[in-house]
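Visitor: The following blocks contain the structures, represented as structure tokens.
The numbers here are math on the coordinates, done by the rules we state, and not lab data. Fair warning: this is a prediction, and the values are worked out from it, not measured in the lab. Cβ atoms are built from the backbone, for glycine too; each structure is taken alone.
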Structure P
Amino acid sequence: MTVLDIRGILDHLPHRYPFLLVDRVLELEKGQHIVAIKNVTINEPYFVGHFPYLPVMPGVLQVEALAQAAGILSFQTMGRVSDGGSVYYFVGIDNARFKRPVVPGDQLRLEVRIVRIARSIWKYTGKATVDGQVTAEAELMCTLREIDAPEGAAARGTD
């Protein structure tokens, strides 16, 4: 089992503040599953407008957090890190359901399992929970695409 702290997460995702939604990987089995967490604090930029009188983490960001966990799982499975020569796109969401609000102070547990890999499309099931209660669940699809690296962009995680 693999465990990653924030430095390892930054090697495996191109996302940065304010859009990085994974704080720690608790367990990861390459080619199988990942369990990660997102600590939800009142300092999240979306709480200013969602909603000022009752801060609630948008469901779409819970699904994005699941997709980011899926990206880490995929990069680990491929033995790669995120670099300027590729991007991991979110290409589909099916059967998304939102069951319980996520509020400041909650610790969102992200559980993602690979269902299948066909050509370059990876399919997963994902579930987000707080204190054992499901907050969101969905089937996700992502793909890795090679791109022309921006001038001056260097691969990360190769030192």
Structure Q
Amino acid sequence: MAETKELVKTLADRHGRTRESLIPILQGVVQQERYISSEAMTEIARELDISAAKVYGTATFYSFLDTQPRGKFVIRVCRTISCAMRGKSLIIQEIEDLLKIKVGETTQNRRFTLLETNCLGWCHKGPAMLVNDEVYTELTPERVRDIINEYMNK
């Protein structure tokens, strides 16, 4: 708890203590802790002098602001119709088979989390996915296997 309090204070010092600071602070917490705990939300509310409900509402509205623990590598597969028409379901199936998890789950060793997300902005090169901040496009099951195997060795 003390570490979370100090992290939030440091982020507030950096980004300010206005309503406009909320999202950068939430992003900073995710970057450091890989998700936003209820303790972090409470500390942010105190630090910015806004309601915890406002912090919670913002944190849960945006899909890239995780409010539950995730793996070291978060895989987000685009779920738009464009990616679906180009074989997104084959990509998801390949990842599920490789990691032995379903969409929304995290591996037992907390290395990988598999999620679907709204448009990644790469519709013209779908299917697309993000692994943390790295974009991968024009995916095939074989290419996904190679990509995941690289991350398994990191």
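Visitor: Given a value of 3.5 for distance in nm of label points 7 Å out along Cα→Cβ at positions 33 and 137, point me to the structure among P, Q it was derived from. Before the final figure, lay out the partial values.
Guide: On the way: P: 1.3; Q: 3.5.
Source structure for this number: Q.
Visitor: Identify which of structures P, Q gives the largest calculated value of mean projected area of the Cα convex hull in nm², for residues 73-120 alone.
Guide: The maximum falls on structure P.
Visitor: Additional query: To which of P, Q does the computed value 25 (relative contact order in percent (Cα under 8 Å, 6 or more apart)) belong? Don't jump to the answer; show the numbers that get you there.
Guide: Working: P: 25; Q: 19.
It traces back to P.
Visitor: State the single structure among P, Q that was used to calculate helix-only ellipticity at 222 nm (-39500 (n - 2.57) for each DSSP H run of 4 or more, over all residues; to 500), giving -5500. Could the numbers behind the result be given before it?
Guide: On the way: P: -5500; Q: -15000.
Going label by label, the one that fits is P.
Visitor: Assign the value 0.95, calculated as FRET efficiency 1/(1 + (r/R0)^6) of positions 25 and 81 (r between Cβ atoms, R0 = 25 Å, to 0.05), to the correct structure from P, Q.
Guide: On the way: P: 0.95; Q: 0.15.
Source structure for this number: P.
Visitor: Then there's this: Ranked on mean count of other Cβ atoms within 10 Å over residues 57-64, which label among P, Q comes first with the largest value?
Guide: On the way: P: 19.4; Q: 13.5.
Answer by largest value of mean count of other Cβ atoms within 10 Å over residues 57-64: P.
Visitor: Who wins on distance in nm of label points 7 Å out along Cα→Cβ at positions 17 and 49 among P, Q, i.e. which is largest? Kindly include the intermediate steps, with their values, before the conclusion.
Guide: Details: P: 2.1; Q: 0.7.
Checked P, Q; max of distance in nm of label points 7 Å out along Cα→Cβ at positions 17 and 49 sits with P.
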